[in-house]
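What follows draws every value from the coordinates through simple rules; no lab data is involved. Just so we're clear, the structure is a prediction, and the values are computed from it rather than from any experiment. Cβ atoms are built from the backbone, for glycine too; each structure is taken alone.
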Structure P
Amino acid sequence: MPQSECLIGIDVSKAPVDLAVRPSGTRWSSPNDEAGLRATVARVAELQPTLVVLEATGALDLPLVGALAAAGWPVVVVNPRQVRDFAKATGQLAKTDALDAAVLARFGEAVRPAPRPLPDPATQALAALLTRRRQLIEMLVAEQNRVGVAPRSIRADIQTHIRWLHKRLAQVDTDLSHTIRTSPVWREKDALLQSVPGGGPVLSSTLLASLPELGTLTQRPLAALVGVAPLNRDSGTRRGKRTIWGGRAAVRQALYMGALVAARYNPVIRAFYQRLCAAGKPQKVALVACMHKLLTILNALLKHHTPWSTHHVQPA
């Protein structure tokens, strides 16, 4: 690494923000508030880094990431699992906020993850609505499971909560639809995605918010990004079973439900699914293949700005 290069790892928590610099080894921390955020951005500006690496922490990292990106610094948000695996591989088993910042800096120095454009505010708002929808569904399922075995004394309270959750879920669905309709770009993409049998409103909004690369990548990189590309597990003469793993879980979950519907009502996917089952493939393997095929079709429609047609689906 050239001596002029500087890499910064930042660990964001509710209270402090810990920073570590490579190769100098400098460390410091600042409060996770408005004043601390401004001080952190100013300190980063003094160092002129070639890369700033943070872990994805939900909403905690967004203000700092946005401020650093707005200031023009190359910032990348990485998967915490990758960083933890890297720490273990380098023998760093202890875990504190300061140590995590140092590991992030070493990870950036060794791996050099490529910075990607940050989602715009509208996309962040759509993603927040989708996250809230998933949370409401999880709470609704939990309450519905409880009500059947709950004592009579609290059953009415649970049923009241279930009714409230249904109302909130309906309101979030309305907000999602309104958010998409008010954007001309999203409205066009949503119409293309929902033109495919199996591509309903939930799958469409999930792809718009969580997979902005759709329509810009070719088939293989997109499948790997989502996590529907079978991974090899071979060693020597052994040929292990291919499995899917990793990727964007929220997209994969929505794609799974879309493939379930498409395997029944989409003529192309249905014929593909039936052919795989007839060839002896397990149903789950055939369904994952349908997820891959559905993703390829949706990618092609956005790439070519063409609505669904059984005769005009082009390969991505």
Structure Q
Amino acid sequence: MRVALLAGGTGGAKLAAGMQEEIGERLTVIANTADDVETLGVHVSPDPDLCTYWLTGEIDEERGWGLHNDTFTVMERIADVGAPNWFSLGDRDLATCLYRAEFIREGGRQTDAQAQIGRGLGARATVLPMCDEPVRTHVLTEHGRRELQEYLILDGGQPRIDGVELDGIAEARPTNEVVNALRTADLIVLGPSNPVISIGPILAVPGMREAIDASPAPVVAVSPYVGGQVLKGPTNKFMEALGRPTTAAGVASLYAGLIDAMVVDGDDPDPPPAELPTLAAKTLMDGAGGRVRLARTVLDFGETLIDA
């Protein structure tokens, strides 16, 4: 089975790692790039790199970002000389971002830079940026308009959210690689990442929904709610800002007309979306075994939809 997985932060990246164990190079991850930020002369692409680090087993699982056993010598020195270091990068993580910045500066595509990063680090699955054009998420808060990383890191995700804007989205287009991955997929999966700021920007790229609709593959979403709660990040704040219930059904409403079915957590106290076929299963990805278990659950569910 060939799978195209739309992913953003930790939930989607962990599912990608589990799926790679099951189907290897037949997995393509389409990653959100609206979180990207240019800082300290480098191009940081948090979600594609997070997915890549999970795929290569280098992720710092305790922090949930960056590389295991990375050092922070450069950031410490930057702080010593008085430069802002609120967006912290480990030394090896910084090397990835330096490579990407130089690659793009010389006229290369972000898609090709990410492909080389994945090959160099040993990922079997492919990670594709959602587009090569720059798209940046801004959060409208009670204190004004903030870049997403400023809101998440400097503001701690605390201020009330009044809306979300995607700068540059009108000029963005899915790459040929993304369109081909969707066209040739046997199954398309929307991972359990934040539906507003992780999956939302991918689906907002002009032509992306059309490319998904044109694919013969069934589309399955995996709810980010486990036992009725999100495990990481301000998902509920973003859902509430869009006037959606903070439930799996609320997430499904954002994907209305696009998905064919949904996997929800078996311990979720809220009712699943009534308008879709759903599978209730254990979705907590506790360790490598949990990641593979959920991946197998989604793949098996997908096979029933393909055969239907």
Structure R
Amino acid sequence: MCVSAFSVASCSSDDDQEPLNTGPSYFTATYDVILNSMGVDSEKYADATALGSLQNPNLTQASGLAVSRRAEGLLWSHNDSGDMNRIFLLGSDGSNRGIFRVLGSGNRDWEDMAIGDGPEPGVPYLYIGDFGDNNKVYSEIYIYRFPEPDPATADTSLQWRNVGPEGVDQITLKYPDGPRDAESLLLDPLTLDLYIVTKSDFPARIYRLEYPYEHGESYTLELYGTLPVTLVTGGAISADGKKILLKTKERIWLWSRTTDESLADAFMRAPERVPYLPEPQGEAIAFLPDDYSYYTLSERGASSLPPVVYFYERLR
């Protein structure tokens, strides 16, 4: 039984297997995030600003979030399990800007998304993690990668616009130590490596897929390290690679690094706790592309009220 949800010494993951397929960069962070992050660093970030409620009634289980690189003030999101393979375009005020159907992909349980560079230089890509697995039963999980659709082509009078299937890459993945429960996808802009952070493990496990990775290929993830957090529901890395966010249902943690450091280097230092107004079922988080300010968005949860887009401004 765990004495503290954040004390590495007092708790272990649900299986005590020895780490498999770990590389030379494997790390184990052993600090206590609560003791090392007393309260909110309010001098660096403003408290939550409510920008507006979601206006698209079909976006009920917003699980991932990304800020458009092709149009200012627009966001991408998606539902998790039970929905079709579609992404939603919305204004930062929650307004409905349209739906895009991602042909050439499935949606078993989309849990998170990221945005950044990809195979074609100068083109922003969306990455969607189809790896939700509460019961830990799936032997394979998937990442879908495709160029960000042009927001100018969105049309709210249509049911949806189609994306692909040309240009929609499916990357098949396996964990080295059996199925896991995960909800967070990170794209490192400095290397284009992808990282998956588990949810129900304590400590949380981080798995890495090194770039390049190709459409139609299968890869075994590398167990990259462990963090003394749990119940991680979303994450993001800033466009310059210097800031990393991981969020839980109740808190958001921020790690910093320099451009010559790895993610492991950053994760070995205790994070800062940054502002978060708990949401009904908050999972999604994303950085602005040219700032360290961030947005959060919630699933509808048990509330009959539509979720709200919250903004947290970086002050210095």
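In terms of distance in nm of label points 7 Å out along Cα→Cβ at positions 33 and 81, the structure with the greatest value among P, Q, R is P. For which of the structures P, Q, R does the calculation of helix-only ellipticity at 222 nm (-39500 (n - 2.57) for each DSSP H run of 4 or more, over all residues; to 500) return -11500? Derived from Q, not from the others. Of structures P, Q, R, the largest value of volume of the Cα convex hull per residue in Å³, for residues 153-232 alone belongs to R.
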